[in-house]
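These are the structures, in structure tokens.
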Structure P
Amino acid sequence: MEFKSTTVVLVLLGERVYSKQPIATETNNNEITESIDADGRIITKKTPLQEFYSHQCIFITGGTGFLGKILIEKLLRSCVDLERIYLLVRPKKEKSIESRMEEMFKDPIYQRLTEQMPKFHHKVVAVAGDCSIQGLGLSTSDRDLLMRDVSIVFHVAATVRFDEKLKLASAINVQSTADIIDLCKDMQKLKSFVHVSTAYANCISREITEKFYDYPIKNEELLSLVNCLPDETLNEIAPRVISPWPNTYAFTKALAEDLVRSRNKSLPMGIFRPGIVISTANEPIPGWIDNFYGPTGVVAGVATGVLRTLHCDPKNKANIVPVDLTVNALIASAWDVAMQTARRDDEMLIYNFVSTVEAPCTWEDFRTTNTKFANEYPMSTALWYMSFNMNKHKIVHSIYVFFLHLIPAFIIDTLTICIGRKPKLLKMYEKIHKFSSVLSYFSTREWNFTNNNVQDMWHRLDPRDKQMFYFSMQNFDWQAYFSNYIKGVRVYLFKDDLKTLEESRTKWRSFKNTNVQNLWTRLDSQDKQLFPFTMQNFDWHSYLDNCMKGIRIYLLKDDMKTLESSKVKYNKFYYIHHSILISMFLFFNLIPSFTSKIKQFI
């Protein structure tokens, strides 16, 4: 056994990030072997995963989304002799499906693929369809084409908006899954079908294992409900329908799993549940991301100096996973589903692709590391300096919101109106608070995941596939990953070229009041003791303690000698207050039942 490092090349934004340790590979017959054919061309022996995808036609829904783009790129680049990828694309009024495809392939993530395979476009065929329409909106000819050619299916499409209307969320996340299964039943060559769910589909349970769960409502009941009720009525009762789930996204993804369980009919199917998917670690370029969902929206708000508080327990584990490792595991899971023919029906393979088991990273780790790198790579669009707190207590968070968000926004908007301009900050904070309130359910709770199927799949992979489709989170280097992540947010989301970095740093230093800092560094050590004014390592606890004492003595004229008697008085008030509350609770809860008994007696 020998070790071969995976850290081979620097790519665009930063260095490759997999693990702090190299991958163990066998130096035997499993090594990639090369031979030369009669024409002098080098023939490389395929890995088991490459062999599985060789000459196959693949059908992908959600291919124009974040996860789908990386999936297409990786399949085309690493499985070069796959036959074709059929991609379900929703037509838009102003754009044809072909123009949408052309636009997608201009994304920086396809640059590496273009250099290696300039004519890769012919392997991707757009099929007009819409997951919000029953039957996927497929034409008869396209449906026949898919049934005849396709052997591997990835159902990635979903609406990921947490506050999506129940009817639309059910159509896209549940009904489309039923339509895909019906389509798969008619596929003549089907080898594997993987349904992409989410690690939080079963968030109502604190222990999430790789198994099916039972729900208080069945998928058939949900689909009947959304199809028969008018939109207004459905929106009104939606909170009661989805309870105890926090939002329509998690609820409908759970019911989609229930649908897969009830309708699979011994098909070669598996369910893939990724955690919170954010930017690439390495492939095809480090740090690439194209959306502000979840933690990325928080990072963007903090980096621009707008977001200053979040309702979050910093000690909880952040179940973050890089999109390229997620895609590698997804590609491997389709192979694994096909290989394990005994795992069907209720024994179906379910994969929890999470980081909390092998590479735990808390929200505090996420905050401190990203804050450090955001200071190194500041945004040129920053409005103010960074100051960010995570508060697990709602009341403390609300106080921070009032003083750090609402009051400054009100003052600035008032001044903006006075000079004849349109106010923006209060409206912006309204959106931010709506966004953060949606996240708070997940940021203030923690789940215990198991990922035995993912680990077993990793151990069964050929050593060559472990290098080509790396997805193990063991010993993952979060420091290097978050460094690329921040640069990716800057470059790909804010379109802020790294060439402006020095200019941004100058602007950032002006926010941080460097004149005061420079003055402190120039002071003599004796003067620093005589006239201290630095806030570094300031003891806020002692300061606030003295503030309360000062208010008592100097404002309320209440001598410290009376402290013990005041404590006795306070405790008396405390017990009286709670006695009143308990009495009121008992009164209002017992009176109705007492009254009903009196009426029965009379």
Structure Q
Amino acid sequence: MISFAPFTKKTVSIPKTLSNYTQQKNISIKDIDFTLEKYETLIRRKDIKDDLLIENPAEIDEEILLDKDARIYQRYDIKISPSDLDINSYKITLAANKQKTKVIAIIKAGSIFNKDEKLYEKLLAQIQHKKLATGFLINIFEEDLETQLQKLIKILPYGKKLPKDIKFVVARGIEPTDGDDGEVQKIYLSYQQDEQRNYIDGVKKGELVLRYKKPLNGSGGRSCEGKYIPEKLAQNFNIPEMDESVILKENDKFMEFYANEDGFVEYDDKTLKISKTLKLEGADYKSTGHLDAKDLKDEISVEIKHNKEAYEDAIGEGLKVDVKDLNVDGSIGSNVNVAAQSINIDAQTHKRATFTVENKANIKLHRGDLTASHAEIEILETGKITAHKSIHVKKVVGGELAAPKIYIDELVSNAKIIASELIEIKSIRGSNNILMINPDKVQAYHQEKEDLTKAIKDKQQKYQEDFDALHKEIAEHAQEIDRIKTFQKRILVAQSTGKAPTKQDLIRVREYKRKSQEFKEREEQFKEREESIKQMEAELEKLLEQDLHAEIRTKSLYDGHIKVIFVNPDDGKELVFMPQGQVEVISLKLDERNNRVIKTTP
């Protein structure tokens, strides 16, 4: 044991004071002890200049206890002295939770208690001493301590060892309450699970698409050391920016976002809107089903961004797609049927996939069957393309093309190219290709010729029907001439005698003349209709000579193995040519016998 003269010390932290002394003297904390001579409880607040002395700490108002700016502390006068031997037959320790809002006394198993009238005071003093030694305030947060000790004294097995530890609460501060974090509820995702809806149905105007549960902050607390415990702030989330496609409705608990139009929800942490574009990572029977917009096919577009490292197609086998625009970053599977105003496929199409496109089609690698107005293809490989206006392919390694105008950057092998106006090739480096000017095999030309032929026939038929009907009316009108002459004669007689002609005679003669003028004007209209039919017949004649105006152009060399064919759209007769070497332009001309012959420009 060490020996030193006891001394008195003022402190606001007994554990720190004891620790500093032992470090200074290089002794163990077990070698010293202290006794409390007096203490006072104080509160320091920002709005009060001097610290407030509290006479009864147990009566501090809860409002002050929960004031984060209030510091609650105790100031002690303690006498530090050498430690006495612990002669108690029982052992008490203290434990606290993490936030130190609850302090528990533990009387260890094996402790022996003897009958003692002052046992309550002794236990209370020992607990208070241990609380002070570990930094806890005394006579505050101890509402249950007296009751706990009274119960303990009644149940102790005096004179016998405790069979197990006894635990009881000796101080209880104010627990902070947890907040309720904000929560985003993506209601629109539940619609995708609705068996009554197609995936492409999206959300309807007026439907709830997103609900935001507002966060609720927790409340602070106070530890048994007197320290304020800050409240846990609830986790919030960003309120997304919206456009007119979304309507916000708000109450105390929720912010609810409703669709203001039909479409698809586009949501991230920053924005929320209803779009006319359905964005997917892939489409197949299991996850999406058919993407058929039906009555909304002129409004709804689909955009698919697919993981190209995955082996499956972006649009799976057998799907039907009928939308406004289709943009796919991935491949198209077998037996997929697409109808759209425009498509953009940034990968390959299966040889059994079909595409019907009203306007422009862009495809990276095409093997399927495509019909479009304009087609822009990077590589054509055994596929088929039919365009109403033009086709441009960077590289052809097989397949069939048919359009009024066809442009090819590089022609390799095994291709059949059919145009009605122009075939233009930058480079030829393969064989077994057919270049054909066959207007009747070009859908746009064939349709135009059919439509014009039918229009001429219909106009001629209607002309003849109207012409016959008019002349029938004229013949019937001519039969009235004798009667009209009688009326005219009566009018002249009346006028010669100074009498007024009868009103009925005047009306009949006037009506006959009006009718005669009308027939004359209608006959003049037939001349205009004849001229219109002649113009249409001239247009048809020009169409039937379309092969005479078509050209095949290239600055590349022919190897003598490419077959060039011109087909007369009038009678279907073929003119075959196997060009060799440099032939920049191949076309047709009429010879002196008015026969079609090949014309070349070196």
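Rule-based calculations on the coordinates, nothing more; no lab input. The model shown is predicted, which means the values in this text are computed figures rather than measured ones. Cβ atoms are built from the backbone, for glycine too; each structure is taken alone.
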_Computed 4.6 for distance in nm of label points 7 Å out along Cα→Cβ at positions 164 and 420 - originating structure among P, Q_ = P
*Looking at structures P, Q, which one was helix-only ellipticity at 222 nm (-39500 (n - 2.57) for each DSSP H run of 4 or more, over all residues; to 500) calculated from, given that it came out as -8000?*
Q
*Here mean projected area of the Cα convex hull in nm² was calculated and came to 66.8; which of the structures P, Q was it taken from?*
Q
_Given a value of 19.4 for mean count of other Cβ atoms within 10 Å over residues 316-323, calculated from one of P, Q, which structure does it belong to?_
Q
*Taking FRET efficiency 1/(1 + (r/R0)^6) of positions 148 and 252 (r between Cβ atoms, R0 = 35 Å, to 0.05) from the coordinates of each of P, Q, which one would give 0.70?*
P
*Determine which structure produced the value 20.1 for mean count of other Cβ atoms within 10 Å over residues 124-131, calculated from the coordinates; the candidates are P, Q.*
P
*Hey, relative contact order in percent (Cα under 8 Å, 6 or more apart) derived from one of P, Q reads 16; which structure?*
P
*Match the computed value 0.50 of FRET efficiency 1/(1 + (r/R0)^6) of positions 228 and 300 (r between Cβ atoms, R0 = 41 Å, to 0.05) to one of the structures P, Q, and report its label.*
P
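One of P, Q was used to compute distance in nm of label points 7 Å out along Cα→Cβ at positions 76 and 476, and the answer was 12.9. Which one was it?
Among P, Q, the structure yielding 12.9 for distance in nm of label points 7 Å out along Cα→Cβ at positions 76 and 476 is Q.
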